[in-house]
Structure formats: C-alpha cells, structure tokens
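As structure tokens, here come the structures.
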Structure I
Amino acid sequence: MSFDPNYSCHGAFFNLSMGYYISCRAHYHCYGSREPPNWCLRRSSYNWTQWGCHCDLKIGSCLVERFEGKTEKLEWSYCVPNEEFYCAGEVPR
C-alpha cells in the first residue's frame, strides 16, 4: 500500500469532484452517502466498482471508486451525503 495520500487503500488515484471529506472509521458511517454529483451521469467510458460509498481507512473518509474504461485505472473521489445529492446537469431540488 502506498503512503501517498492521492491513492486509496485499493490503489485508486484521486479524481477531483464535487464530493468532500466525510470522516469515517467503519463502512456503516458511509451508508448515507452517494457518489459525487458530477459522477452520477452514466458515461460509457467508466465502470463502477461494486463497493459503492465505503470507508477507506487509509484516507479516513467515505469515498467511491470507478474504473476508467480505456486504461482500466482505478479512480477514487469523495462521496456526498444523500440529502445533498443531485445529479450534476439537473436542477437541484
């Protein structure tokens, strides 16, 4: 495991998004979280992992990971709480 803070415990590289740091110590701390708004629009060039928003103990935050389709590189970004979620490109409620 890399000690570089840009990498998650799964080896994913950080991808800047609309998500933000949500402190956690266990996966259940992240059950009320979703992917960042600018990740919600389905793009064929990305494949989601099966983990959803989960607690990354190395980062200490709720994060979500996906594979970039062309390179198969794993990327991660911070999640957002369910109550703040909207799909970027849509008008927030």
Structure II
Amino acid sequence: MPYRSLYIIAYDISAPDRQRHVRRLLQGYATGGQKSLFECWLTAAEYRRVCKIAVDNIDPGTDRLHIFHLGEKSTPRLLGKARQILQEPFIIM
C-alpha cells in the first residue's frame, strides 16, 4: 500500500467554472474540509496529479491556491497569487 501524507489545500478562485473544476478534483481526495479548504491524504503520485490539474485550472494573476503538507520540516507550495504567511502558527482551544 502506498504511503500517504496529509495535505491541507485551500483555494480562492475567481471564475466559477475553474473553481468548480478544482473543487470537484479535491473532493475526490478529501477526507474532510469546508467550502474552499480540504484535508487530503495523498500519495506522491496523487499529489503530483492534484498540482498539475490545479496549475492548469487557475489564473496566476487572480487566483490563489495554498497546499500545506502537514509533515516535519515541510514548506507550503504556493500557486497563483498565494503568498507564504510570515507569522508563527497558533492554536485556538
């Protein structure tokens, strides 16, 4: 069985048709999520597929897509207008 890693994927896509395409893609892998944020357990191949399809379906000038790998020593992959958050993470309990 292939190894899976947990990713949090969030998007802000301006065009409804592109948004719908990305949402349906992510829903196919999601174990949980909200309107535009999904928790996905992905293999390396699935991760590459999600990234490829996402890149093909966003407008880099207007859209944002954040992919956070929830593993040790990981950095987010940012697409389109997405920018890395430069603050320390916090937990609300």
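If you rank structures I, II by distance in nm of label points 7 Å out along Cα→Cβ at positions 45 and 61, which sits at the top with the largest value? Sorting by distance in nm of label points 7 Å out along Cα→Cβ at positions 45 and 61 in descending order puts II first. Quick one: helix-only ellipticity at 222 nm (-39500 (n - 2.57) for each DSSP H run of 4 or more, over all residues; to 500) came out at -8500 when computed from one of I, II, so which one is it? Considering all the candidates, the number was obtained from II. The maximum of Kirkwood radius over Cα pairs in Å over structures I, II, that is, the highest value, falls on II.
All of the numbers you see were taken from the coordinates with simple rules; none came from a lab. Note that the structure is a prediction, hence the values are computed from the model and not measured. Cβ atoms are built from the backbone, for glycine too; each structure is taken alone.
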